[in-house]
Structure I
């Protein structure tokens, strides 16, 4: 089995939006310093920061989802469906649909790309990989938003 080179070089992209009311920090990594310094990689990093700004996401990929998050949501959904008198076969489909919807709303790589909704962020990532000729890992992100407090 051939393994891909490690993505140990990278860049942290910072982005501020809405007159400083939303701030995003994204860490992306690639295989070489040259790749990390390339215009294509920096442009991709900026696009990911914009994507995170636009959607209040929780996870980079499906692999980042913890069993506790999914199992808790599945149990809660199943209980609500049981309480509504749904048969088990329907409950299973409701749970499956609910988990899929949760992933689609909370996982960055599943999101439609904000500039071209015909592709996902994962597909955009593959385009960037092809362009720079190196693997790219979106390692992590943080998003802050100033929310007015209500009395």
Structure II
């Protein structure tokens, strides 16, 4: 009776060790052998462009005035791990959104001579965009016009 119990315990132990060895071998294969191909596959899945059909008509008020109408837009998602220079990216995005580093100085007397001075709001806007990029975790820039999104992506 004791011998059969010992055999069963040894069998369970051997099966457990074999299963553990299979798990270790498979984990090593995934992390060492297949790592590069799995990484490429993951990146290709994240860079996919999907067209979502969201067509609807204009929204009108009681008088027939347009309140909202269909307009194409794009959303840009940022991978914070792949972003090397967030400050530079924030400056590019700020320029694409229409913010300028220099501001025209308006002189009523000297309307022909235009001088530029630093825009005091520029650093704050760039810093806000940079903070948004570094925060990451999903969409950073939402509902952009397609032309603006193309300038940012180029």
Structure III
């Protein structure tokens, strides 16, 4: 009984730490509905395989992959960003949703997490299981493409 309680406590603490950022990342990548479902599926998988998952070097990154794979199966097309109403506050560049949809998945995730949700390069690198320089490169390329697509200069 004590072993089960320890396992439950460890998983509960893991979820408390990881779930908000995992959900943000998946929602940024696949939209709110699919992202929330993917987060729930990834955490359910994590619980079912907790002994193996908790022993990994990057369990949050692994569950990101599980959630991403689930979301891709659910959403066979690129995310559709809603039209931006002209009277919306705060003001958003009207061409931004279309430009975001044109980015590669990696660029879109990195740009959304860094510039939209104010994650650090290190946090994004840890989640995605890549180096900070890879994150920086993806962010720079994504922002350059966005600027070009919406006709903005630095």
Value 21 of relative contact order in percent (Cα under 8 Å, 6 or more apart) was derived from the coordinates of, among I, II, III, structure III
Hey, Cα extents along the principal axes in Å derived from one of I, II, III reads 61, 31, 28; which structure?
-> III
Comparing I, II, III on mean count of other Cβ atoms within 10 Å over residues 38-45, the highest sits with III
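A short reminder: the numbers here are calculations on the coordinates, not readings from a lab. Predicted model, so just to flag it, every value in this text is computed and none were measured. Cβ atoms are built from the backbone, for glycine too; each structure is taken alone.
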